[in-house]
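Chemist: See the structures that follow.
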Structure I
Amino acid sequence: MHQRFVGPGTWRALRTGPLREYVDGFVEALDSVGYRPTSIGHKLQIVVQLGKWLKEAGLEAGNLDEARARGFLRWWRRTHRWHREAETTIPRLRRYLRSIRVLPPAPACAVVRKRGAALLERYATYLRKERGLTEASVVNNVPVVDRFLLERFAAAPLRIDRLNAKDVRGFVLRRARAMSPGRTKGLVTAMRSFLRYLFMRGEITRDLASGVPAVSMRQRDQVPRFISADGVRRVLGACDRRSSTGRRDYAVLLLLARLGLRASDVVRMTLDDLDWDAGELSVCGKGVRRDRFPIPVDVGGALTEYLRRDRPRCGSRRVFITSTAPLHGFSGPSTVSTIVKSAIVRSGVSAPTKGAHLLRHSLATDLIRRGASLEEIGDLLRHRSPNTTLLYAKVDLASLRDVARPWPGGAA
């Protein structure tokens with residue numbers, strides 16, 4: 001089958017060496033995620049060279065661990081110009097070999113280092129199974145704890161029972177100097193969660209979570225950052241709907257602008273969340289909360305056009321798929337924010353920020369100026385607390401004028 005992708009010489013070379021048993025499956029894996037024949041051919045040529053390199057070293061496919069993969073890549077950079085192809089091919093080949101158990105599986109929590117890995121694995125399992133947190137929350141919490149343990153026990157044995165409040169405060173204050181208030185709040189949340197876990201398990205004798213410094217967000221001093229309804233229309237119009245990528249991005253932007261979804265909502269959305277018979281969209285928000293929304297006509301039209309014309313065929317059930325191989329769902333909220341930023345730049349709209357949340361704020365601001373109540377906006381945005389929605393009262397200038405008191409000594 002490889003004659004579709006490579007010449008006769010390369011094809012014969014693929015049939016020999018320590019990787020010969022795994023080439024067919026690797027090709028099928030590449031083909032299944034949308035790699036084009038030319039790209040598969042390039043990767044197979046690298047596999048040929050890797051097989052020769054392993055054979056000369058007297059190694060088998062099961063010996064291709066992280067250190068030997070790095071060794072091959074160092075050799076490749078010295079002897080070949082097109083090294084970027086190898087730097088993506090070798091990790092993908094190793095993932096395939098892990099999937100068929102030729103290589104041992106990667107750690108369940110890829111961010112942990114060797115020291116403290118078992119502890120962090122137990123903590124991650126606790127977050128998933130006992131706390132019921134989403135994978136996104138686990139991925140946010142565990143790297144913070146990993147960094148804390150690395151700094152605290154860099155030159156000492158890993159003795160959790162020796163942790164004290166000074167260690168915790170020092171770490172939080174050092175890290176907070178280079179972070180925004182929002183990121184610092186996430187840092188503090190992760191540390192408190194981990195310390196409560198240690199106390200509950202009896203690994204520390206005092207509840208050190210109470211010693212984690214609080215973060216002042218000063219939410220009452222903030223004003224929502226938004227653009228006008230006309231600005232939103234210009235941003236939507238900046239998508240080139242003649243191209244498949246433009247139609248995909250237009251559907252993403254409409255979900256943000258019409259339904260006020262978060263970027264993470266768009267990333268996690270699956271084909272099963274779309275109930276076309278009822279005309280509803282199911283959204284899995286923070287935690288395990290799930291809400292249903294009617295699909296507006298323009299949103300439904302954009303989604304239908306993308307799904308029928310442009311969504312690539314792949315094994316993922318995610319609604320939005322990458323436009324180039326490997327084909328899979330968006331990697332995270334930052335992908336959605338990049339789509340928003342690009343559309344804003346193309347539109348020429350002057351915006352106070354260029355992230356995905358801008359369209360969510362803009363929707364709420366437009367609704368309140370058109371007479372919607374704070375309760376209605378809170379329901380649409382799925383706020384857990386009414387205090388979160390109060391932020392938008394600051395842009396309701398008509399209502400604020402009604403409650404404003406006259407300036408002393410001046411006209412009312």
Structure II
Amino acid sequence: MRILVVGAGMYVTGREGTGAGTIISALAEYSRSASVDEVVVVARSAANAAHVQEAATRVNGLLGTGLNVRYEQLDPEGGLAAHLSSGRGYAAAVVSVPDHAHFEVSRELLVRDIPALVVKPLTPTLAEAKALCAIARERRCYGAVEFHKRFDETNLYARKVIASGTLGKLLYFTVDYSQRISIPEVVFRQWANRTNIFQYLAVHYVDLIHFLTGFTPLRASAVGTRGTLVDRGITEFDSVHATIIWKSPADGAEIVSQFSSNWIDPNSSSALSDQKYKIVGTEGRLELDQKDRGLELVTGKGGIQHANPYFSEFLPDQDSTMTFGGYGYKSIDRFLRDLKALRAGRVTFDDLQQTRPSFASALPSVAVIEAVNRSLVNASSWEPVDGSI
């Protein structure tokens with residue numbers, strides 16, 4: 001099995017001190033139980049070769065694995081298309097590139113029948129997302145979005161509570177989600193002006209609300225604040241505050257979700273991401289703090305840190321063997337195992353459209369992004385969410 005990774009940024013390698021490098025780490029862990037002949041990481045900069053090599057050496061050393069990872073710089077003229085046209089065969093691809101490149105990269109993979117797992121959001125626009133769904137459906141080539149929050153046990157618990165009716169009739173969700181300013185200022189500096197904090201990050205919880213409830217988004221209104229990033233040469237919103245109305249397909253009942261998201265938290269924040277949400281119904285409420293999960297580390301060098309080993313972390317097994325796990329790993333592992341099941345005939349393309357974070361199931365989140373982005377440039381007007389999803 002040869003796996004292609006498109007992109008060599010923080011989520012692939014863990015560069016700039018942003019974590020484990022979830023993608024390479026997950027592929028190394030997966031290789032313990034499945035045959036992975038080679039992982040080829042491709043991107044445009046020659047400087048990425050060192051980052052990829054460092055990550056592969058570090059991860060293999062920690063896990064005791066022998067994952068064969070190789071970096072190839074894409075031709076500046078031909079790009080990914082030229083690389084794929086050279087006859088290399090891949091069983092799967094993981095796409096971790098800037099938002100605006102998701103459509104082009106994913107399309108190149110699908111038309112060559114290479115199943116793709118794409119980091120969120122699927123695309124910035126609904127037209128692009130629908131086009132990818134159409135190609136995937138026509139070619140019966142599976143595509144999924146790496147919505148790892150669907151695999152977080154606390155969110156699965158919330159889904160169970162909602163389904164049980166314990167909260168009564170749902171009324172509203174509130175979401176507070178933010179990241180350190182190093183993300184737009186350093187890590188995403190070259191493309192931060194081509195996205196915003198709602199599109200890049202808050203979309204996780206848009207998808208999560210859809211996943212938890214099955215409700216359909218109807219309309220959205222949003223306002224943004226500027227100042228800190230503009231002063232640092234980034235012409236994007238510091239924060240985005242969005243209200244989204246959702247409708248139950250079962251009885252037509254409506255609920256409200258309110259999002260406050262920013263990416264200007266101090267770099268001294270106790271975690272890269274500060275994230276919490278609340279669900280309120282007529283008979284109860286459920287509150288989930290997904291940064292402070294009761295694990296606090298205090299050191300002279302690092303200060304106070306809220307670790308989240310539930311997302312992606314290297315941890316010793318009972319026999320002291322180091323393993324990589326968490327819901328970030330589970331998301332990637334599930335995609336690869338689903339591909340094996342597809343090839344073995346144990347599941348069908350249509351089965352996965354309903355039960356996984358498929359391209360089709362990501363359409364509501366993309367439709368909300370589009371409505372929020374329209375509202376941001378139209379004086380916070382209420383914008384309809386495209387219902388043809």
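Chemist: Using FRET efficiency 1/(1 + (r/R0)^6) of positions 11 and 155 (r between Cβ atoms, R0 = 30 Å, to 0.05) for the comparison, can you identify which of I, II gives the largest number? Walk me through the intermediate numbers first.
Modeler: Values: I: 0.05; II: 0.95.
When FRET efficiency 1/(1 + (r/R0)^6) of positions 11 and 155 (r between Cβ atoms, R0 = 30 Å, to 0.05) is computed for each of I, II, structure II gives the biggest number.
Chemist: A value of -16000 was derived for helix-only ellipticity at 222 nm (-39500 (n - 2.57) for each DSSP H run of 4 or more, over all residues; to 500); which structure in I, II was it taken from?
Modeler: Working: I: -16000; II: -9500.
Answer by label: I.
Chemist: When you work out relative contact order in percent (Cα under 8 Å, 6 or more apart) for each of the structures I, II, which one comes out largest? Provide the component values of the computation, followed by the final result.
Modeler: On the way: I: 14; II: 18.
Comparing I, II by relative contact order in percent (Cα under 8 Å, 6 or more apart), the maximum is at II.
Chemist: Work out the source of 57, 53, 47 here, i.e. which of I, II gives that when Cα extents along the principal axes in Å is computed.
Modeler: Values: I: 92, 62, 41; II: 57, 53, 47.
Of the structures listed, the value fits II.
Chemist: From I, II, which structure was log10 I(q)/I(0) by the Debye sum over Cα atoms at q = 0.15 Å⁻¹, for residues 51-242 alone = -0.99 calculated on?
Modeler: Values: I: -0.99; II: -1.19.
Comparing all candidates, it corresponds to I.
Coordinate-derived values only; no laboratory data. For clarity, every value in this text was computed on a predicted model and none was experimentally measured. Cβ atoms are built from the backbone, for glycine too; each structure is taken alone.
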